[in-house]
1. Work out which structure the value 5.1 belongs to, where distance in nm of label points 7 Å out along Cα→Cβ at positions 56 and 88 was derived from one of I, II.
2. Rank structures I, II by distance in nm of label points 7 Å out along Cα→Cβ at positions 8 and 96 and report only the one at the top, that is, the highest.
3. If helix-only ellipticity at 222 nm (-39500 (n - 2.57) for each DSSP H run of 4 or more, over all residues; to 500) comes out at -1500 when worked out from the coordinates, which of I, II was used?
4. Suppose you compute mean projected area of the Cα convex hull in nm² for every structure in I, II: which one lands on 31.2?
5. To which of I, II does the computed value 10.8 (mean count of other Cβ atoms within 10 Å over residues 40-47) belong?
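Each value in this text was obtained by applying a stated rule to the coordinates, not by laboratory testing. Everything numeric in this text was worked out from a predicted model, so none of it was measured. Cβ atoms are built from the backbone, for glycine too; each structure is taken alone.
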Structure I
Amino acid sequence: MELVADMLLVAGALGAGFYCFILARRLTRFNDLESGVGGAVAVLSAQVDDLTRTLVAAQKAAGASTVSLGDLTARAEDAAKRLELMLASMHDLPPTEVKVDPPPMAEPMFSRRIQSGSTR
């Protein structure tokens, strides 16, 4: 009886060892850097790094643009205030009548030439 139990125990251990061997081979192929998931993870990791660098550069450019746009907006508001002040000061001036003579009639730009000897 002990001999049968020992044989079953050895058979079970051999079966578990074979199963572990098969799983190890599958895991090696799964993590292969060229064709398996490991390769896909490596490629995605590189893409994430590239996108992170691009995002940082875009944020720096946007920050610089924001500062420049703020300066331009402040200058535009100052110019608008000066224009409003000039326009308000123009209302205090007496109205002047300016007579503008209409421009003289210009000669026609195109004229028809009569060609001699043409038969139409």
Structure II
Amino acid sequence: MGRGVYSSEFIAAGTVVEQSPVLVMTAEERALLDQTRLHDYIFEWGHDRRQCCMALGYIPVYNHSYRSNCEYEMDFDAVTMKVTTVRDIDAGEELFINYNGDWDDETPLWFAAH
């Protein structure tokens, strides 16, 4: 799974664990990034999802799970993303997001996931 984000202490459900600014790229820049290793670390951005963004902080290294314990939310106006727990998290537990955008969306992804 590569890198990951882990809790150092108990975190209650509904806790914002990270809020981060993002760098937004155009559709043309996204086409170029899709040809690089950064493809796996960018997020679709905008209401039409043609742009992309690189979240700063740890957001790009949260691993995916269809049974994620966190969800991410994009704020297009503030140009930020935040990660919030959807259930209690134990100390030492890995924090997961669902790359589909909704924490419980089981639509198959472009790579094999658990």
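1. Numbers: I: 5.1; II: 3.5.
Answer by label: I.
2. Values: I: 12.1; II: 2.4.
Once distance in nm of label points 7 Å out along Cα→Cβ at positions 8 and 96 is worked out for each structure, I has the highest.
3. Numbers: I: -25500; II: -1500.
Among I, II, the structure yielding -1500 for helix-only ellipticity at 222 nm (-39500 (n - 2.57) for each DSSP H run of 4 or more, over all residues; to 500) is II.
4. Numbers: I: 31.2; II: 7.0.
Going label by label, the one that fits is I.
5. On the way: I: 10.8; II: 15.5.
Matching structure: I.
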